[in-house]
Structure P
Amino acid sequence: MTMKKSLLLSAMIAMALPTIASASMSVIKDHSGKVVAVDPWSYLDEEVMWTTTRSSNNAGGKVHGQIKMKYAIEDNNWKDSSFNNGSSTFTFAQGVFRHDSLPGWYLGMSNGRTTNYNGTWDSQEYIDQEQWTQLVIGHEAFYEDLRYGVEVMGGSATKDNFWQGRAKLYLDWQIGGGLSFFSYAYSHIDHRRNADNDKDKYSFKVEPGLQYIINNTTGVWLRQQFAGATLDRVQWGDIKEKSTTTSVGIWHNWGKLSTTLSGGFSHYRKFNASYESNEVFQETRERFMKLTANYPITQRFTLSGELTGALIEQQGLWVTNGEAVNTECKVMIDYNF
């Protein structure tokens, strides 16, 4: 198959199949109906990847895409203590837009608010609140069995008065025999507009993975994430963060209902970067299980949900020490046009 034919076929498959808009992971089939590729990125988390949001709307010189609303609750219940804390996040509007006259290009946006509190969800003691706005411009392309792309993001966050910027590269390579390799990597900066002691924060994240398609309805995957960050400070030494997360999962489509079950463990550490300091501000180890499901209510509306449970062991100078049970629930509805 020539490069020109490969690009044309990939674009037609990506833009024309209705199953793309109604699955936790975008499903791509050949003309015989066999599943040849599955988008490995999370359907509910465009902070990781925006390309999962496509439209089943036929090409026709129009703007098309998806608009989402999402609500999430996170709760930490500390063992041997009556202390609880958590957060609630409401994403007012999150969308991805494409135009047929600009193949491969997409525009993403997200606006929402996170409220942090002590206590339980129904009995809160307000701590602080952050509102964010982000704008993403991206381009993806296809070559043979390789999909690759680049994104840039600009935005702001109110809590620490940040301007934000991010550059990301990603790829998804169909190796053959149902096996594929995928990865993304990005560099991110939070620029504090009114810097006092804490100044700019620089961070990165990379997450390679492998996926195997067992049959038309089932597949498995393995992911390994590495992340780090440095916060510049005028006094007392810079703060560094390091984390690793390993997870495995299985996706299965039950007709229109699409589900993903995954689990794994992670290790996060925040500490003083000065060589003479032994300060550890936070060290958290976590084991988690996650269930995701979504169902197309109509041709245009899709309802999605995600439930995560985790066991946490934590210590450090700036955090609650001990063990906790963490739960997170997400509910989302999107409109496909």
Structure Q
Amino acid sequence: MKVYYGEMDEGYSFDALVTDADYELARQYNSSEDIPDDVYEEYNARHEEEIMQLTEYVIPDTYKGKPVLFISENAFTGGKSTLLYPEYVALKRVEVGKYVEFIEDFAFGHLPALEQIDLPESLKSLDDCVFIGSGEIKRLHLGKNLDYVAWTAFRNSKILAFDVDPENSKFRSENGCLIENPGKLLRGGTVLPSGGIKSIADFAFESVPIDDPVVPEGVEDIGKCAFYGQSFKQVTLPSTLRSIGEEAFSKNPSLEKIVYNGTMAQWSKVGKSGAWGSEPSDFIVVCTDGAVDRTGVERKQASKKQGFLSKLKSLFRS
């Protein structure tokens, strides 16, 4: 394997990891269109073989005696240097050098077998879609120096739990969820915190499975696509809720019931953006004084007496 580095004033950036075959081609040709077919096939076969052999990778602490400070955009998909566009389908673990401070967009994206990534305490910033399309990571540790997380940093990633250094003043973790202080839940784990949050960010539980979540009292806003694509049957929402974002509960055909801890009048005042709970599910919202459908129309429920008479009639018919 070969690495492209970028020189900076105080150190280097880790720009791209490529196979030896890819590196050799890039030294001979300016673009993939210039490569003869027979040459391309030969080098691509070597390229694929190298990819299948890579199961672990350690990003070095230093290069040419200076610290590696950045992981550049698309570093594990060839960056801007590749001719063969690697996809490291066997890579399960990545260890990041101890001086790295910034990880840029899509840096660890499209690593389908990724199970573990070790980030350093020096890390200060995570940019957009860092782990997009990568494998299931059971727990991700974030250090005390982390100061910035892009709101899309964990889009389409399967990180099941977060662990934040208790000395970090900007972020904390609870029940495996990542929370930006004082109370914005940025990314969910498999269980919601029991309290201490005021809002749930856009896409917070996208790609992270959660069973019948209970959103705690105190939460006022649920963001766009916050629970998009889930498969739970029931969700409980607090009486403190003020708004629900676009498609917050969409693409969940299993959803049958929303339990709302307030009255129907309160529910009608909760702001709901567009298709906040769109098809295919046909759920009802059960309030403390009755039930409504997704459009807010009251659902009349038969009394126990009416239910008993209906059963008697069906018996006589049979």
Structure R
Amino acid sequence: MLPSRLTYRLILVAGLVTALASCGKAPQEEEHSSRELSVLFSANTGLVGDAYNELILQGVMESTAAGADVGIHLLKPANLSEARTQFNNWMASATADKALILCGLEYEQLLQGVALPEGRILLLDSDKEFSKGISTALLKRYGGAWLSGALLQDFHLQLIKALGGDRVIDTIAQGVRDGYSDNGGEDYHEFTLATGYQGMNMADELFRRIFMREDIHLSNASDGILFPVCGASRLGAFSYSQNYYYAAVGCGEDCSAYSDCLPFSLVLDLGTLVKEYIAQWMQDTPWPATAEFGLRTGHVRIRFNERFYEGVLGTWNEWPIPLSGWKALEAGYHEQALEKEAGHAY
């Protein structure tokens, strides 16, 4: 039997193919109403496996799975130039019954000086205010990342970044590093996998580098932990953790299906955020000009992997923290993490 996570991904891809096929129908062949939702995914990352585009896609598909009377147009540009063309095409056909979700900070430039004639646009991961009809939603990750770092203060911590210069990745890394050092952590290491976005899809290379200890600092299995912030490349770290009983932290979603050796995941719930906006649109509820989400709203949270503590933990006789200890630590640092979130821009 296929693992549940793989089964879900196959269903997701099948649903995507169906959705894309339906988007190509001529108007007289369409079975949905005139209400249409278009989603322009990030050009920087892949569609499946990167915990960014994929979580947004999941939210969109789940929003319409119950038979909602809406047409879906899923757009995955190869680069920013192609994204601009797709955006301009949408703008040329915008009507009151159409909405567009722009997935990523890189699309701020598309909205400069834009006057939306009809419909509505949602830009994710921005807090800028634009003209009427254009809304922004910012998922603040620093507070949750700080909380993760605080929980790991007693471990030898190796954080792995896909690349430098990406605001989301850099914010998470900074939060983890600050939470770790603010609370007495003394053995933090950071490694960058690549110079560009190819680092988001280098799982085999990451596994090789961990195995060969190339720029990777590993400690004993009982007190060392990997923290991959690198899209689909994280699968290389999870594969290592599963095969060599070396703990890792999930980032982006609940990653417990990838490895038994994950004590917890930092969940960044873009899917639920997108579902909430789609539901408001379907109910003709206006979107706010700008809004922030994070630990305070529950869209960023720690998800403990109870299976780890029920079974795998027995392989580490000296594992320092039981599940009850983790939960007590999280509760103790939660208010401080909320303060950190409120005081950080992202």
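Suppose helix-only ellipticity at 222 nm (-39500 (n - 2.57) for each DSSP H run of 4 or more, over all residues; to 500) works out to -4500; of P, Q, R, which structure was it derived from?
Computed on structure Q.
Determine which structure produced the value 13 for relative contact order in percent (Cα under 8 Å, 6 or more apart), calculated from the coordinates; the candidates are P, Q, R.
It must be structure P, since only it matches.
Values quoted throughout were computed directly from the atomic coordinates according to the rules given, and no laboratory measurement underlies them. No experiment lies behind these values; they were computed from the predicted model shown.
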